[in-house]
Structure P
């Protein structure tokens, strides 16, 4: 469970990109005691199917972070005490298809959000920039916040996301140093869990496993990742909002103990869910991250953060949520085998989480 002791109360919180996976989960944690305004283009809307979408303390404005005038007007009208800047183009397939938009949204959009934040005045308590673990490049083992960034070759669209996020992080730090804006940057490391929208390996692997379909791995599956469950990430983020020590800092937020290869992840999903899915390999046609494991010592020392949910437990919780959805329930009848139907039913049963 998310520790709510560190949750801000009585604040007006504006979230750009707040309708996405992380933003919608964060809304659930904050909306009980705060006024929330989500500013989002709604391309990926995880709020729509959620019960929180109708909460009286939550308001959604459709808007583009590239529209500085509209964003500034929204900030001036709402007068937030906190701004969480989550809006970005993300997801490998999306980035490869739209590298120019990726650069513009992630760099210019961040510049616009920071400029709009200045208009909020002295009552602004936090501006949180969401960066990425990809700023460390193709290989990073126990990388701390001062670890050198090493981005891939120019012309490889895969790296436009990392470069644009790194630029946004530098700009966020510059606004703190030059203008005194109370900024924090967070670098999420492979966040997964219920409600994830868009792309994501665990989401895709679980969906395939529940339906008894083949799980596809691009390359040999030896790429190594550290996976962080969404509740752990939200706890880390709430600490960034509540602890004064966080201001002016960047933090890796992840689970350095939940480390596994992509092949090992697929095998674990199949085993934990009792799925009949086979694992197939396809040629990898794009650059990839070979090794990405964080050091979270800074977050532990300054914020008291420590991830708690292990990988298998996180997989069970995520699968339970997915299997309980209306869409997945409908897929039971269309599953490829009796074993797949049984896997979906097992995952949808709460006991499958607690009995492990």
Structure Q
């Protein structure tokens, strides 16, 4: 998967710390709602830094839309939020990920559960539903700290009014708006039970947000007897509790590996399955806990936290260690199976 030149053609503020960017990427191959891209910056001295960002809107020719939230002391997000100007260039790689996606052909009711900026890929699904003229019922449960932290407030209000079959419920954890019924609280069983779908309807469920949020919500979903079809935390600040010596290290989910592994393999590995050699648990590569603090990337089993994968890249070669996995299984694209 190669890098493509892109430039900023439009932007808008979503919150005091978040900004939507509309990029023009000549030759863009289109994408599915839920996928993401890598964006790379290059400094005048040649230093490069790249980060992954969810696509916020369905495919629109050569234009893509992402939403970036400023991360304190970040290498990429402060520039994209505060310093990136119309016409400025960046490089984009993608689209990435085939696991956490919604397709307009699907007919099951959909439950979207978002925490903070995790609403971005779910908003792409909501927008894609409207663009496709789909009548599949959607319900979004959106947890934020305060009203000022919520993305897409006016658009969601308008879509609830105009998009038949879309319902939105907010949960505020620190400060609620005036007139909101109830006290600020963390999203809990009652919120999912009252604003979600009953298990017998077999809804598709997509959860996105900080890792601790995603894991807590996933437990609620499973506890209600609803199967979980999406699991893609976009930000992770949760320490690995089973390994005390690592408690200072945050991690992200395995979707971070899609771009780097795409340079090694000629297939999309976001839908690949691997089995942990230590505990024997199989699962998607996108579900690994990925640490980038050591040289290269380290993917750990989400069950036992043992290392399953290591990837180190040099300018002219890559080193991939899969000793922690007993197998790696991935689907081949149709043109490769003939």
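Values computed for the structure shown
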{"read-out": "Structure (P, Q) behind the derived value 2.6 of distance in nm of label points 7 Å out along Cα→Cβ at positions 22 and 310", "value": "P"}
{"read-out": "Mean count of other Cβ atoms within 10 Å over residues 54-61 from the coordinates reads 20.2; which among P, Q", "value": "Q"}
{"read-out": "Value 13, calculated as relative contact order in percent (Cα under 8 Å, 6 or more apart), assigned to which of P, Q", "value": "Q"}
{"read-out": "Computed 60, 47, 38 for Cα extents along the principal axes in Å - originating structure among P, Q", "value": "P"}
{"read-out": "Origin of the derived value -11500 (helix-only ellipticity at 222 nm (-39500 (n - 2.57) for each DSSP H run of 4 or more, over all residues; to 500); candidates P, Q)", "value": "P"}
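Rule-based calculations on the coordinates, nothing more; no lab input. Since we're looking at a predicted model, the values are computed, not measured. Cβ atoms are built from the backbone, for glycine too; each structure is taken alone.
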